[in-house]
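Derivation of every value follows stated rules applied to the coordinates shown; laboratory data play no part. All values reported here derive from a predicted model rather than from experimental measurement. Cβ atoms are built from the backbone, for glycine too; each structure is taken alone.
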Structure I
Amino acid sequence: MYDNLLATDMSRRAMLVSSLGAAAAASFASASTVAAASPAAAGPTALTVLATTDIHGHIFDWDYFADAPFTPSSKSFSSAPLGVSRVATIAKQVRADVGSESVVVLDNGDTIQGTPLTYLSAKQPEKLGGDEVMARAFNVVGYDAVNIGNHEFNYGIDELLRYRRDLNAPLLCANVMDSGKPLTQGSIMLSKTVAGHSVKVGVVAVTTPGSMVWDKANLAGKIDIIDPVKAAAKHSVHLRKNGADVVIVLVHAGLSENQATPVYNGLPENDATTLAQSVPDVDLVVIGHTHQDDPFKIVDGASGHKVVLTQPDYWARSVSQVTIPLDFSHNKVTIKHDDITVTPRYTRDVEEDGEFASDSQLQADHKATISYVNSVVATSAMRLTTERSMVEDTPILDFIGAIEADTVAKAIAGGRYDGIPVIAQVSPFSRTAAFPKGDVKIKDIAGLYLFDNTLAGVLLTGKQLKDYLEYSAKYFKRVTKGATINPAPASEGGDTQADYQGKPVWDYNYDVVTEVKYSIDISRPVGNRILGLSWHGKPVTDDQKFVLAINNYRMSGGGNYPHVTEAPVVWNEILEIRQLLIDTATAMKTIDPKSFFDRNWFLTTTGQTWPADGKSGNDRHRTTTGKLRPGPRSGDRSTPPEASSDSHPVRLPRTGL
């Protein structure tokens, strides 16, 4: 999954320090014998666990797309400054306060993908130097163990293994299987010292099985991802049997969902609650993946005591500091589950660690990335922005779609699918991306296309295309006939990012399609919103054929769009879309909407559609020639009734998105 990056539920952030309290079940004593116990060391003491998750390459508090530090947010409890450089400060402070030998530092995955820095480390390492960059950062902090997240697979198995090779800490994951065995080790027994006593800490890691869908091209035929709950149970029981005093599970998944749709082999995407409730011998579960700030949750465990779940905030915005009280009387380790506490430590509250910030490799890589993203690749004839791309056809999305369709069209020209119209799907990944008038830099293109997707082409019928568009239109709330459309998210009182089957449809899971003409009437129910779907002035027929240029996430099932996972693949050379955009812009030299913009869809609440003949005026339709023709002119036939190419098909409020 390409995870939601928006602000999360404020109510879950209200608790700064929590404990199980008197209502929890009686504390659970392990059978482990305490080594070198002494009367002076008897009494309650504590193991401290520090956990991070979903860092996504944010080493420093630097927005490479804005070329500036991240802007603090007034909308959420957690905010910038952020980054591993501040995690290092928290880790150093806690080690000094409680003793470094009693501290376990863990990461829960989605680490090596997410910023231009990690992109260069994986795809153009010659521009940087030394170790894989996130491995280097974790080594400087001194992590004890780390998990594999779904985004660890984005660059392929070889890059994942490079990350493992460069890490000082073990890379764990018990349910990613290679020929029946874990690709990396599934668990580890750490030895810590608490008040002079040796304490064995077992750590198990598992990840969501959804990667088998989302990164199918990288994983199919190479590895398999099995049931994380069963894998965690096998390893946790083994660890306890071998003397673990404390067992921690890192699960790169969110809280379990009611009636969740299976994502792979009948397994759900998120199952952390189920795991915490059903896996024996577990004391603490660190969760992630869903980009929530959930410091503390308690469930009844399978071994007769309460189990704590914690999810640190994403992008290194927080560290979960978990204090696990231990009692060493009677030569046994007793975990006082009733008194476990979780303190979210927010990176905005500390300065970056000077030693970390002065690391020569990290600084050199950071500066090289800044230089890279500020490279000029083209000139834009005008300012182009995604500000309203979720509610109206915009040139900047057509820039993506035109390049995608042209690439596929040129690739299939002269072959079996020659002559079949090529169209493209595009999503508004960002509401703030823009090409300025004048110099367009790599950071501008990277900010427009945020994800490391690759391009493919699949064959759809007209009926399947209609189903696809109807499914996409669930992104909008149903409004009354004639209503004014508000482009803000539904959670903020607007009409986009509507709930569907109990979950919001994020911007990256809303698709528009180029070339074919249609309107979307959101006063109608989901499944009956697409009007006037046509091609070259004629209604699209059920059996008409189209080649859809599509990204690998969508083609593999991301977003659960109909038909595309089973559709015949007509082309797939795993070309990275972001790099295609950069290369094409460089070759174009000038980015001018006249060469690619075709206003082919619009929103309505009144049943409005295109003129009956559907002619586009500019006739900029793409077949397998792969050639772009001039774009629409103001007032031409491509404009819907009562609108010009410089106006909105429906009057929409400006909300400052």
Structure II
Amino acid sequence: MNNETGVLEMEGTIAKSKSQLVSELDVYLFHEGTLYQAYQMLGAHFVTSEEVKGVRFAVWAPNARKVSVVGDFNRWDGSHHQMERIPQSGIWVLFVPGLQEGELYKYEIITPDNTKVLRADPYAFFSEVRPNTASIVHRLDTYVWRDDKWMQQRKKIDHFKKPMLIYELHLGTWKKKADGELYSYREIAGELIDYVVSSGFTHIEIMPIMEHPYDRSWGYQITGYYSVTSRFGTPEDFMYFIDQCHQKGVGVILDWVPVHFCKDAHGLGRFDGTPLYEPIDPREAERPHWGTYSFDYKKQEVISFLISNAMFWLDVFHLDGFRVDAVSSMIYLNHDRNHHEPIKNKNGGEENLEAVAFTKKLNEVIFKHYPECLMIAEEATAWPLVTAPTYSGGLGFNYKWNMGWVNDCLRYMSLEEHDRPHHHNLLTFSFFYAFSENFILPLSHDELVYGKRSLLNKMPGDYWKKFANLRVFYGYFMTHPGKKLLFMGSEFAQFDEWKDEAGLDWNLFEYEPHQQFYDYIKNLHQFYKDTSCLWRLDHEQEGFEWINPHDSGQCVISFMRKGKRKGDYCIVVCNFSSRVYHNYRIGVPALGSYLEMLNSDSPAFGGSGQCNPHPIAVENQAYNNQPYSMEITVPPLGVTIFMKQTKKRGGK
């Protein structure tokens, strides 16, 4: 029975006993902040009550005077399906018989001051396509997954000791249809995933796809934390997308935003007429920089909501991990706020003690259930031990974005060549702290929007020098310790910054410099994945050794990346000047001869061809604190990578 007349006629059969609808233990755990699958209790669920099939609704609204479920089935009239409040709890429940999948609904809430408001369900699994805002009754147990092999294998992999190349993308602007319309999750799956695989990436990171009202918020201002955005299709369509990624060997990371939410009238803000999901103190609640509300980590029900949300995406959608947005804004009371009088915690400091406790608890819960999960912090300060376990005083993430490296290196790369010798430390400073955390080097969307220019357009010089600068920078990026992340479009050197209302400039592949740059990226990615010394000890000091960090006058650095086994290493030489250096001497650790394995100045990549085509003999002459040395050609604005010649590698 799904017509509105039938549902209205059956109002009198609504179950009277609230204990039949929700578990007392679940209610207790929810209020304690330890109900980690709260989405199974709250929201709209298909159940059978007293042998009658229907939908059970449950919502947390402790300060409401009255709550009703409204929808097409009762002509949006709150007098028909009034919810009952569980005693000693802020949870309201109702069983509505006869409802079927696809019904639209909201909660009609009478606030403490007798104002009537309509709210979307915070735990809704599906929502109307913007600009409409109703929740949709939807079940999530019908999709048949085919990624068993991936799910089993990922439990056995030590991702710290594996290559990781993350392709960050905004699903709405990776590519658009000719008429400007969006591709669905299913429509884009084949082309996008095949492209990711052929480009050599190991993971994709999707900017938030939880339901959000405004396209240009890029998903970071959310109204439906449990609802995959209907812009691109149904939850099952997104499951299909992830399933296809896994079947083709690509991991899926999702941006997640537990720091703030938007103020749209149907969302979480002042949900029951009072500050509920946000703090009561407006100084703590308001995020003026974004025009949003902060989450209140003092409320245990909010903790249950957020941790359950992370678990939901792992449980239901088979995600491989999260990049947790704006961690600095969570753990510091005054980050991005600019108050005249800073907020202080009970100890007089500016740390958000409750947010820190939440962050630790979040990671403990996730890793208890999913030890293989990627929990990546976007944390932009010097907060210590972000990626250390909580039992040793850390926040408990397993990766952190290295924002310092990004800022220093992009500042250096934007300098004119004659200024670079005076700022050489911008290239080398990161090695003082490179192993203090488990870092990911992020060349992300943050660097490419709102007048910041694309990576290519940040480079100085004429057209040729821009491409050469970007090639050497990308070679340095790929050989520097830490996992890698690159924002979409950067792999083919998109010239314009990211346009968040249009697709990428795929027409650039018609121009040789962009096609050659993409070929370089593919070659470099493959070499990186094939060369274990570039990632085997990414987070250990033993995996890196300087050869010469001090050649600032010539804008050259040289170093070794080392693997676990003796003799497993490569030598990297980066030249950030446009001069060619012939007979450039570098120290090496062993006699024999070395082969140039990759050179960004190859003509195939658009370079000038200053290469080392023949094996290079080592001389018995100590240099650069190494027992031996050799002379090489160092290409202009180029990176060269050498490995010792062996029988397996070009030897006799």
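In terms of Cα Rg over 2.2 N^0.38 Å, for residues 244-491 alone, which of structures I, II is highest? Working shown, then result.
Details: I: 1.41; II: 1.12.
Structure I comes out on top.
State the single structure among I, II that was used to calculate Rg and Dmax of the Cα atoms in Å, for residues 124-315 alone, giving 17.8, 51. Each step should come with its number before you reach the end.
Details: I: 16.6, 53; II: 17.8, 51.
It traces back to II.
Of the structures labelled I, II, which one yields 1.6 when distance in nm of label points 7 Å out along Cα→Cβ at positions 220 and 420 is computed from its coordinates?
Details: I: 1.6; II: 3.1.
The value was obtained from structure I.
Name the one structure among I, II that Cα extents along the principal axes in Å of 91, 49, 48 was derived from. Display every interim value, and only then the final one.
Values: I: 91, 49, 48; II: 94, 56, 43.
Matching structure: I.
Which of I, II yields 10 for relative contact order in percent (Cα under 8 Å, 6 or more apart), as computed? If you can, show how the numbers build up before the last one.
Details: I: 15; II: 10.
Computed on structure II.
I have 17.8 for mean count of other Cβ atoms within 10 Å over residues 236-243, calculated from one of the structures I, II. Which structure is it?
Numbers: I: 17.8; II: 21.9.
The structure behind it is I.
To which of I, II does the computed value 0.50 (FRET efficiency 1/(1 + (r/R0)^6) of positions 84 and 268 (r between Cβ atoms, R0 = 30 Å, to 0.05)) belong? It would help to have the intermediate numbers written out before the result.
Numbers: I: 0.50; II: 0.85.
The read-out was computed on structure I.
Identify which of structures I, II gives the largest calculated value of mean count of other Cβ atoms within 10 Å over residues 260-267. Write down the numbers at each step before the final one.
Numbers: I: 14.6; II: 20.4.
Comparing I, II by mean count of other Cβ atoms within 10 Å over residues 260-267, the maximum is at II.
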